[in-house]
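Taken together, the values in this text are just the output of simple stated rules run on the coordinates, not laboratory data. Small disclaimer: the values here were computed from a predicted structure and weren't measured.
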Structure 1
Amino acid sequence: MSSEPATPLLDTVDTPEDLRTLAPSQLRQLADELRAEMISAVGTTGGHLGSGLGVVELTVALHYVFDTPRDRLVWDVGHQAYPHKILTGRRDRIRTLRQGGGLSGFTKRSESEYDPFGTAHSSTSISAALGFAVANKLSGRAGKGIAVIGDGAMSAGMAYEAMNNAQAAGNRLVVILNDNDMSIAPPVGGLSAYLARLVSSRPFLSLRDIARRLSRKLPRPLHEAARKTDEFARGMAMGGTLFEELGFYYVGPIDGHNIEQLIPVLENVRDAAEGPCLIHVVTQKGKGYGPAEAAADKYHGVQKFDVITGEQVKAKASAPAYQNVFGETLAKLADSDPRICAITAAMPGGTGVDKFAKAHPERTFDVGIAEQHAVTFAAGLAAEGMRPFCAIYSTFLQRAFDQVVHDVAIQNLPVRFAIDRAGLVGADGATHAGSFDVTYLATLPNLVVMAAADEAELVHMTYTAACHDSGPIAFRYPRGNGTGVALPDAPERLEIGKGRIVRQGTKVALLSLGTRLAEALKAADLLEAKGLSTTVADLRFAKPLDEALIRQLMTTHDVIVTVEEGSIGGLGAHVLTMASDQGLTDAGLKIRTMRLPDLFQDHDSPEKQYDQAGLNAPQIVDTVLKALRHNSTGVSEARA
């Protein structure tokens, strides 16, 4: 007589409240089922895999011990939060991850009450959790702030700025340091787990605090000796001196995959009488999935893949990726120019700096998640005669805007900014979109701002930047593969502030900046079919503008349309300002600007995002036709 198969535990858990009804002995099974569900889901959608696999047990333990959502759980970056989403009422939608209209690949306040803070940029979690903790303390409400931050994110200064102010929260702040940069070494075993449980218990914390207070009453030499002995002992045993100097009780390291060890430590910290706590948890990225464990990147970010074999479904690229074109071009230039250096903020592969590093490792600097330092470090190199290229995603360069202004632009230092991920980026959504760099850079005196229309133009702009020693210069390029144009045999040094006519017409002029040039050319074909002779110009430069070219087009065409993959305040605003200043609108010229809409666009495919933004060929044509039908004259900044 066969028995019915047991119902999977995961099927009985929709929210953390359900999870807390389970016995501790059932949590191991639940974690195994949760890991399998995550692998299956990401195999269907693609996304971040390795980081989530590494925190499965930690996720179960945190929701089991703490009273979420009243206790505010903040995941730094948030790309490891897929198991968290499954356990917090979103399992039925987990296979919509990063798809249009589906779940975000990061935490998002509008998505769930269990996502108290939206993340996607690194090293913000401790500050946010501290805010939650202090707010509850001030209002007399129950609730802790819990930050889960990786060892990589701890390289950013913001994490330490938050920790330096953490004592204001008292015991309401808990920081989980998720250390996945090493395998679980022998010291993280039974004895270490026992010590971690011991030092996290309330009696130990109380006795230690009493000892500290008593030592302060000793004569100064004895007090200092006691303090140093205490620090030395704990530093030797557990490495917590740095965190304790910042006011934290340090607990660990403990095995982040051993639920039996995690639960009592978290319970002790939860019930600790006073003071913020930091728990050092060692995990293995990619844990529990063979192909991820064996991969060099631990399957950090993956396409759709076969769950059995781990083989990813990757479309064959018809053109090289922009970041690889940049990295390889810069490496070649550096072969003959020993002054060229490359700087990245923890993204060597994403920016193409890894290509440069293979050829010139001694001139490659990965500074970690420290964009502010990266920019000022580059400024120091430039001030001493080097030619630094600071390769940073557009969305991350925002974090160093003050350094761009104060340390680079005001001093007119020739730092080269290679701005990757310009424009819309697809599945990563608004947090990673490169929407604002032209707007925030082109306002600055001394800065030259370029945008590559294709991969060949990127080669020329990289070379132009290398040769430009008279001040700072930036060039932007998108995520993904190029258009398939042939790369030049030798790079060309572009004349600063000079655009080019790609197609000559007489009635309509499309002024493109960046990779919307392909759509502008498609729009020109459609307009020609309607009898409207169309000029297409690739301006190349948002600053300085090619005023001579723009003036010539404005005085010979009826309609001018600027097209850019950036926010309001960018190219279109500068062209309108120029036209106004020079009185070019007085004769009835119709000017329209097309740019990204004034909102944060949700994740989707880039093609759909640009269609939603109204920046594809049909919308360009519609904008022109509406301008021609418009009876009034003058300037209008409008989108289709």
Structure 2
Amino acid sequence: MKEITNKVKDKSVNYVKTNVLFFTFVITSVLNGILLRFLTVKNYFDIKPIIADTVVVLVIGAFGYFFKPKNQFKYFITWTIIFSIMCIIHSMYYTNYLSFASVSLLATSFQIVDVGDAVIQNVMELKDFSYLWTIFVLIFVHYNLKKKNYYERVSKIEIGKIRALNTLIASLILVGVFVSMLTSLDLSRLGKQWNREYVLMKFGIYFYQVNDIVVSIKPQISPLFGYDENAKMFREYYERNNEEPKENEYTNILKGKNILVIHAESIQNFLLDTKFNGNYVTPNIKKLSEEGLYFSNFYAQESVGTSSDTEFTFNTSLMPANSGTVFISYWDREYVTLPKLLKEQGYYTFSMHGNNCTFWNRNNAHKSFGYDNFYCYTKDYDIDETIGLGLSDKSFFRQSTEIIDKIKKEHEKFYGLLIMLSNHTPFNNNGEDISDFDVSMNYEHINEVTGEKETLNAPFMEGTKLGSYFKSAHYADEALGEFIKELDEKGLLENTAVVIYGDHDAKVKRNEYTRFYNYNPETDSVLEEDDPNYKKVDYYAYELNRKVPFIIWTKDGSVKHEEITKVMGMYDTLPTLGNMLGVRSKYQLGHDIFSVDENVVIFPSGNWLTDKMYYNSQKQEGMTFNENETIPSDYIEKYNKISEEKIAISNSIIVYDLIKKTNENKLLVPEMQN
């Protein structure tokens, strides 16, 4: 027994000594996967993703044995660089989106050229480059092995095919162990891939990436791949959800009115109540919210397509695509949109933007969505003042007013979308703040000498990222206020409703809010965490603070003021506005907010929100809003099921063009064909 043990020991030691480069590649790659999870999802001690990462690295490493020992370094260093870049990209992406990137995003990568400053300032952090250590380690090991004539010695004993086969067998054994540990939920989410954080937490970065490639290219390889299954799911869903809409006090109150929709770039809801030294950041938007219908618990549901995703969801009441963006990859599908529905009612529909016509492929997408005309940048505007990515909001609104005036004279009814731009991250113009709005803090101080009160001033948010956001948002609010005034002066607010929505949150990192909520003006510093007045901005506080304003306002007061506090998502706007305008999409996934007792906002990540709780589907945990109320497990199961179903239905419509196929093949029941 001792002799056998010694032989096994000697062979094992000899195997390791003659596979130093291979083991260095495997160990460093797996450690990088652990490091990525440590810096993002924090589940670095979970054994499942470690095993999954090891399997993928072993399989890739096995093919290195088909090269001669002296050439194996080139193979392993190439993959090490690929893995390091992969980790860097995912780390930066998670910083900005709290999710992980997909190869389907390659189609949208050209957008980064136009927002390069934002990427550098908002996304890149020093930690994102910590994954490069593996490259230097492999180079160091390689040169040391080279000095010791390692490759010449190994080439005399190594039989590459056998070692490759043994490595693949070892990886298969690990696969068996890994599969035995998986749950049905793990397998379900792996196949769908929309809950990317969960997939990476359970399957590791390398397995995630392999699966992402497969999921991303399936629809492109064959449009019919999985078509029957998705068409069946689609048909059954709408057969079950085909109730006639309920009438309520808001039904048809906007019917026949002109509609101007303001897409308010990066305007968050908390801005409306934020003021510095008595001055509100967004006084004009606040005023409109106090005069019109104000939905104060409203959330965008955007994914990687940010503004374009919001436009899509607002127009269609569908969710963003699981892979890529609709505006880039799926714009040519058939959708039922608000512009199309209003065109059937005799409306002239148009959109306006002070950016390049091709940005987010809007020149094609807007035409597909039913806009009669897209007025944009150099094609329709004089470029007399630029801020950030394009024409300044003030110039954009001023020139747009003239165009709308002409439209009103030529058309009986019109529907227009105006996309704001100046408040786009990084919230400055060539490094300079856009406005001089004061974000310092005046505070009372007792003079130690005289004992009298005096008013002093502390910098507060001056010179911070969040401070620049407040200044930029104030400029955008000024521009909007001037626009409303100009519309009024030209009589364009008569028989017109103005709809305002924030397209998404500012994408300002969570740690930026620490100073805002915990500032001590006496010391110009942040309170210590053990201070009783310290307010911690945790994950849930940050997520809930991402809500944006949604306002419906008319000058004549035909839409009376009311604050709606029920939770509402962007996919609820089409049903809600549609009820007011007398139109409806039979494929809408949201609800008329005035016709439901309890609403749910579903996010592309699979997280969801009701008036009772926010649920994180990645971590399978949630936060309740009433500490004294116990949420039963079947409540969570109910909304988990609804969430997964709606995400799947929406993605099926997008990828497989099921609305068009419905019209061609009559997939739905007769009541819905009429």
Structure 3
Amino acid sequence: MELRFDPENPRYEYIVQEDQLHTALEFLEKEKVVAVDVEATSLDPITGYLIIIQIATPHISYIFDVRKIDVSDNERFKKFLENKKIIKILHNGKFDYKYIKAKTGIELDNIFDTMLTEAVLNSGVGKAYYSLKDLVKKYTGIELKKEVRGTFERVTAKTKLDESQLKYAAVDTLIMFPVFEAQLEQLRNNGLINIGKLEFAVTRVVGNMEMAGIYINKEKWSSIIKNLGEKRDIYAKQFQEAIKPYFVASSIDLFGNHTDLINMNSQVQLMDLFNNRLKLNIPSTGDAILAGTDHPVAKILRDYRAYEKLVSAFGDSLLQKINPKTGRIHPEFNQLGTATGRFSCNNPNLQQIPRNSEEVQFRTCFNPRPGYKLVVADYSNFEMRILAEFSKDAKMISALNSGLDIHSYTASLMFGKEYTDDFKKKYPDLRQIAKPIGFGLMYGMGPVGLAGRLELETNRKFTKEEGEDYMNRYFSSYPGVRAYLDKVAKEAVRNGWSITPAGRKRWYHKPERDDPEFRRKQAQIEREAKNHPIQGTNADAIKYALVFIQERIKKDKVDGEITLTVHDEIVTEVREDQAQDWAEVQSEEMVRAAKLFIKNVQIRSDPFVGDEWEH
């Protein structure tokens, strides 16, 4: 691709005075598309220091030194960056959006993010994250030099920027135009313009959400961890006592103290224990295997591991993520963290925090600041409702629209029992079998996988034949579901991609006929294709909901902000006197987003207002 600038000697203007700023804006305001980037001292916009904002046309980059010009007080500059008609190309735009907002109060609008675009174009066969260097190499063949980037970390208010830094900053914006042009053509050719627009709109919401963060009660959290650690240690002691009879002598250290007979975290030592001493002949000490092992030592080990997992996953490491300046946790949300389009979360991963139980109540530690409330709303049985809509299965649609307990109703069909309001109480074991089957089939599980899932849910053994029998019973109950899942699986194999009603595509590597693993790879495509339209639509709905909610907060002048999204749940933090009214609005906007795709099945989103993430 032919460049419109010289990478070794790019045209730029270094703007350090107010009159220079206005002259530059006279040129920039005539453009329909500009490229935007920032350079700062760190990756954290809360504690970091913003140095420059670069804005480029295809031919020249204007480098605004915000240390020397107070752009936050310049209405013209603000109006330009917030102009909804001018496209701003960015790479990892969330980062730049957050820095510009945090340090200037300007909310960048009409973003085109080259990093997100590449993930959308390669969903299922590519990566969730692409560096600008990756994309420049792909679309222009140029090796982008990034060595200068590190020098900005040492810049202070008085540091003079040298020519290498200014050239580097200029190239970073100018080089985005050829990438943008190539990607835009691909978005059009693949019918992905609307998905791109959705992701770009969500970028601003996610930026605001990460900046807002959420408060966590450190003392309460530490108390929960301490309690879990004590219970873990009790099981560790029980384990060592239980295995004593299988060892000739106890282990004693140099000081005459009894030590552990084996290391409970050593797979080698555990396999020796179970196979050579306990004579159980198991292939591994995985949880599914131990669940089906009828021996008290296996049960103690499972109990120990359950507590150890909680302590290691949610211990002090999470509290270390609290920002010293805000006193809140600011997790990172990757809006294309999965091939289906769903969010992933890290630093820390709040999506893995379990729902409250009698022993584990981590979610009660997430609270609003004084004078505010948390408003939490999610979709009820959302993926089941999506499946009902797409499959057009009359029984499933009727059950959901009638407000029946869908898992009890499914069990009544599968096992020939009368459905009653107290079915869950009368036949808990049948409902426990029916519940994971629907979810398992949405993930393309076969008989073996389903048997394993049922073992985890019920703590008892299931054979492949039982798994197959239950699958057939389920599909006989909902024939529309079988027809739908078979149809999307075959279409994905034929096309090499699957699609959601919103237009989100997932690609697959189609195996050659002579590939020795042809059948396995084709079966994998079929499994993933059954799930993608369902989970992908869940992602599409949540993303539209986030945009709608952000717009309503601004439009209605609500004193609040979105602080968290997990799967099909959205959490906002709103001033106490507005919270109850806002809860209804938040729920309405979530339903409105879902109704873009779900026309025949009722959507439920029940909000609650409180002082904890989960009540």
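State the single structure among 1, 2, 3 that was used to calculate Rg and Dmax of the Cα atoms in Å, for residues 69-364 alone, giving 26.2, 87.
Values: 1: 22.5, 75; 2: 26.2, 87; 3: 26.9, 83.
This figure was derived from 2.
Work out relative contact order in percent (Cα under 8 Å, 6 or more apart) for each of structures 1, 2, 3, then name the structure with the largest result.
Working: 1: 11; 2: 18; 3: 14.
Going through 1, 2, 3 one by one, relative contact order in percent (Cα under 8 Å, 6 or more apart) is largest in 2.
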